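Taken together, the values in this text are just the output of simple stated rules run on the coordinates, not laboratory data. This structure is a prediction, so every number in the text was calculated from the model and none was measured. Cβ atoms are built from the backbone, for glycine too; each structure is taken alone.
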Structure I
Amino acid sequence: MTDARLVFDAAVFRGMVRELAIRGAGRRESGAFLLTDRDHPADRLPQPVTAIAYYDDLDPGCLTGAIKFGANGYTALAARCRRDQLRVVGDIHTHPSDRVAQSRTDATNPMIALDGHVALIAPRFATGVTDAQVLGVHVRESGDWYSSFGPQSAALVRIRERSRFRLALPLLARRAAVGWKRLWRNM
């Protein structure tokens, strides 16, 4: 398994990690579902993470030290996905130590038990996490979990910086469209 599974915009990744650390407050696990646009083909890798749904926003009482996510949380997740035209591609949760391997509980009680699902684990309650290399990346295939660490994690979960050129393209396209409309009206 060498193909990238998920890709994050760097700002989204940094914001997510920062938010997980805040929600865990250095003393409890926290987590979130990783979402992409419903129209992105499920078999086209990597899956871009376009939105984050934090567990405790969906199920306010779920962060108890561990994570006890209930049926009401899944109902809220489904409603958000329907409303915003999204679907779940993965999840992330934190562990208290540097250990990012799945615990027995993680492996036998996944947040989503479907093949292709990517479960990420961040160390130290997400404090100081700056790149994918420190994450545990666990991919469900054929009903089993395949785990990657270190450089393999960074290969499966890519974090991309947006270039200035790439950010400028939508602005240039809008300006060009306005220019063409003016030209068209004056003909």
Structure II
Amino acid sequence: MTTVRAFWLDEQLDRERGSAGHGRYEAEVSRRMDEFADVWGDIAPVAFAVIAWRLATTLDPPYVRWHRRVVAATCARSPWDGSLTCAVTLVSRWPAELTWSRQWQRDRGWRDWPEVFGQFVTPTERDLTRTPHLRATLQVEAPLPLDDLPPAPDGPGEAVPAAARRAVAVLTRELDALLAPVIGQLDAGVPADS
């Protein structure tokens, strides 16, 4: 099985589209500093990291990139204990129970995830009027370690963009380590060795 990357930072685009010696992401964090207002000086780094992640993934194009099988990736503070959790939706093949026999299809022409230039896409409205679609996904929900996250800054200032960038880099690394083996196995399309 080849090694795949599940998540990575688009540092080159960030630098190319940045200005005044700062990346595009840092500029966005500076511009939207008020979104961090409720987390200044928080004893735990979780809420700060969650906001930094959201900003990095909602930039257009995003600062954090992900594998074509990733449909969505969010990070959140657990309401249970305040720890850091993630929820990631992955495109999957049909379960084995549906692939060993096609009898259930009853000649209706069931379709899987459409692909355009290698990217999984949602079926168009036109597609949905012609054939039924069964798009399988996997929902990954997992804790993420806090060890390397930077502390939440005490207030707005020049240190915030760098801390946000560090938090996003740590989350990207942890999500990649967690999900790259899963995606690699899905891409391989064969049962894992025992």
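Worth pointing out:
- Label whose coordinates, when distance in nm of label points 7 Å out along Cα→Cβ at positions 74 and 98 is calculated, return 3.7 (choices I, II): I
- Identity of the structure behind 18.8, 70 (criterion: Rg and Dmax of the Cα atoms in Å, calculated), options I, II: I
- Here distance in nm of label points 7 Å out along Cα→Cβ at positions 10 and 154 is compared for structures I, II. The highest value is that of II.
- Among I, II, structure where relative contact order in percent (Cα under 8 Å, 6 or more apart) as derived comes to 31: II
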